[in-house]
Structure 1
Amino acid sequence: MKFIATKTIDEIGRIVLPLSLRSKYQISADSEVDICIDDNGQIVLRKTQPCCAICNGADNLKAFDERNRICTHCRTKIKEIDE
């Protein structure tokens, strides 16, 4: 893992991501970031990537509504249920 910076958490739990990091990974004020814990108990921040609302896959996504997407595989499975 590469060290980037040490930041202080403010009184309501916020931190500021360095501009160089936000620029490199195209993270803007409206971007979503996932907060995860890895197998070693480390906190990991990652830019949210679009994924299927059903299986979490990332291939051939189509919008379902404003926030959710569904992949081709799950759309096919749903159509099979309706038949």
Structure 2
Amino acid sequence: MARRRLTLKKLRKILRSYGVRESPSRAKGSHTLFEMTFPDGTFSYPVPTHGKDVKQCYVDGCRKKFRLTPADGVSDDDFYGRA
């Protein structure tokens, strides 16, 4: 499966399956904030909520920030297959 845009609903589902949570304090507004805690700290990444699809740059940013890239052991097929 190749890299592709996702709807916000599908991105939420995929990230949730990897243990990434959505910050409840950012429930309203133009962006939502995803967070994940690692042994070396808590990392967050904002994603716009407007528009039909989440742009590829935000999907890639989430994968990099939350260590869900092929270099981290999560293939594209594994990641996108959870949608």
Structure 3
Amino acid sequence: MESDVERCETCGNSYSRCFEIRVGGDSHRFDSFECAIFALAPRCAKCGIPVVGHGVEVESRIYCCANCSRAAGEIGIRDSV
């Protein structure tokens, strides 16, 4: 049924199984986790990659790893050992 088809806000794909994610009161519709990550994941302050895992946070900056935080000039940050 065409009336049940929704559009992914990232890629525009029409798909009957889109899902909704609510963030801070805003509603978002996606057809895949890939599109949701592309749209909603924070970006590393150094390399710009979407941070899907825990990442490293220094004050209000988020990095994908300790290496990027050090390359950005942060001091004393290290990955888990």
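Computed from the coordinates by the stated procedures, all read-outs in this text should not be read as laboratory data. Note that this is a predicted model, so its numbers are computed, not measured. Cβ atoms are built from the backbone, for glycine too; each structure is taken alone.
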* **Identity of the structure behind 12.8 (criterion: mean count of other Cβ atoms within 10 Å over residues 12-19, calculated), options 1, 2, 3** => 3
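With Cα Rg over 2.2 N^0.38 Å computed per structure, which member of 1, 2, 3 shows the largest figure?
1
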* **Which of 1, 2, 3 leads on distance in nm of label points 7 Å out along Cα→Cβ at positions 4 and 60, largest value** => 3
